[in-house]
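There are structures below to look over.
Every read-out reported here was derived from the displayed coordinates using simple, explicitly stated rules and does not represent laboratory data. As the structure is a prediction and not an experimental result, all values here were calculated from the model. Cβ atoms are built from the backbone, for glycine too; each structure is taken alone.
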Structure 1
Amino acid sequence: MSAASPWWAPHVHADRRPFLLARNRIRGRVRQQFADWGFTEVEAAILQLSPGNEAHLHAFATEMESTAGDRLRLYLATSPEFACKKLLAGGERRIFEFARVFRNRERGALHHPEFTLLEWYRAEESYENLMTDCAVLLTLAAETAETEEFCFRGRSADPFARPERLSVAEAFQHYAGIDLLATLSGAEADREGLAAQARHAGIRLAEDDSWSDIFSRVLVERIEPRLGNGRATILDEYPVVEAALARPTAHDPRIAERFELYVCGVEIANAFGELTDPAEQRRRFELEMAEKARVHNERYPLDEDFLAALAGMPQASGCALGFDRLVMLATGAQRIEQVLWTPVVETPAQRNSGLRS
């Protein structure tokens, strides 16, 4: 079997170019929309002391050397979140960024080691405002790409329709027959209770699966394929144990102000009512890093500067939207490389496998 042509081959680039030009147009329209909303565009540093403290997030590490020869381990940013929240603590109120971010061990039709997050924050505003923002951005992208329908792998959605809003507990009950809230008590999670319900629903489990592992398995197998079909879905009110950077809701301490936006079964945005309690944030990060050490035998440092900034940060809401995925949906692209001007080089194993999943 002959090797696939590189992205820079003239015939390959010619096929990709319409997607890339649409990307530029959508980016320009989005930037103008945020300006119209009174946002300030910012640029967070890519080199960070901590790449984030989520258990299953994998970063690229590097090393900074001073003129004196001392060395400091740094990471390529997986998100501009910590930096943006420091800007909120510094006095900014509405900010956004097209952030270049980096995540290791991620490559496929919807994943790339280097990609673009559109991230924005509203100080002193409800996280429900972010739901409205997301709906506007879907419409804007569709108008700019001159399409009336988003499509991906045989699924379609109307980008002009009002998104469906569904809580995580409702989704688990409706699509898997699982009473998720019955397995939660405050910040504690009943692993055996969730495992019993998942097995009854026909979900295959491993003996060492944690509560979070089971939660993710049900979400991926039974719920995500049902979301964002016909119109976008806002999957809202995640359990606190699945929302390490979000504050609890006012009506139930077991669930958090977190939502994800799905279109055509594809998750394209993740939003929080931001947690601003430094002690609670530290506790959650330490739990995440303990889990990372258990599963992956590594830890990332805590950003003490970030934790200090939280004490002076205003109440805020923030959203991270996968800009490349938005462009894919708006243009009908089926692989993320089609909407990236210069994709990252593949490893020999990736090239030989024709990685496209």
Structure 2
Amino acid sequence: MDWPAVAERLATELVAPRAEEMDRTDRLPTAIRQALASSGLMGLTTPAEFGGAEADTRTVARVLETLAVASGAVATILAVHLAVATRPIVDHGTADQRRTLLPPMASGRWLGAFALSEPSVGSDAAQLATRYRVSGDGFRVRGNKMFTTSAESADVIVLFATRDPAQGPHGISAFAVTKGTPGLSVGQRLDKLGVRGSETVELVLDDAELPRTALLGTEGEGFAIAMQALAEGRIGIAACALGVARSAFDTMRAAARKDPAEWKRAAVARAYAELEAAAALVRHAAEVKDRGMAFADAASAAKLFAAQTAVRLANAGIDIAGPAGTLRGARAERLLRDARVFPIVEGTTEIQELILGRSLLDREEPKP
């Protein structure tokens, strides 16, 4: 199956015409959710035995970039579902969890979410305040999760909590929490700057009752599961940022053609170079992962640069469009708001720099 071509048709025929509607209403239209499901795209990272496409990372990245050209929000929803919701279940779920959860996620009947951040805990995930305790045959979880993409609509949420904050990362466990869990509710629905068609909410866990079968992996393994999922997820988010950057480039080039002043020609040239560099980093990160090599550094580099490129190109698009580009509803204005989200989600710019700096300076280089 030519999955990028499938994504291109969906983006052109359905997503792009409704991008402005999603931005105004802060909702993913039901027709787009259904199209994502019927297209097979929601099963890209699921093994074939559970009804998925088992696509490689390069294919997933191309699909997300293609969708993000039309809508950063739609691409972000799919990126979260594929990487940080589906893959932890594929990689760490029991046979029963995989058999129960993966087929409906792959078919698109179920949507996945990822709940790690908290009101007072963002970048330092080892300091979680959401607590769990063993209770009878299962667990009880109490706390709040913040900035959870798709969590109001999600059917399964990969959620992280600590048994003992004093244990730091070693006290954290991961759970696959399904819709309708007693004690789980949605708190605030957050009104964001950009990618507004992608819902973002607060989750409230008031002694939420989880069965023993909700545990992903073993107790105390949650931090490692989260870091693995985020490393993979950064390639997808980098691809989303790349798609928004490409859309910004197309917009600024179209505007510059109407008034080809020399400074606009120069701006388009710089933008093209940056876009190609970002695309190369995203492709490289995907290829490194597909070859089975350590890919965390490549993923962080791709996410860091692609997110910054999206912001720079969207800013340049406003400059070239002039006053008309700043008007609410203008494509250039929406792209700038969408672009500004990507340096923050799934690890801020500063966190990517920290990851890369530590890795590059602390590791021993091979001896000649």
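Tabulated results
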quantity: When distance in nm of label points 7 Å out along Cα→Cβ at positions 27 and 331 is computed for each of 1, 2, the largest belongs to; calculated: 2
quantity: Which of 1, 2 yields -11000 [helix-only ellipticity at 222 nm (-39500 (n - 2.57) for each DSSP H run of 4 or more, over all residues; to 500), calculated]; calculated: 1
quantity: Comparison of 1, 2 by distance in nm of label points 7 Å out along Cα→Cβ at positions 203 and 227 - largest value held by; calculated: 2
quantity: When mean count of other Cβ atoms within 10 Å over residues 171-178 is computed for each of 1, 2, the largest belongs to; calculated: 2
quantity: Winner on relative contact order in percent (Cα under 8 Å, 6 or more apart) once structures 1, 2 are ranked, highest first; calculated: 1
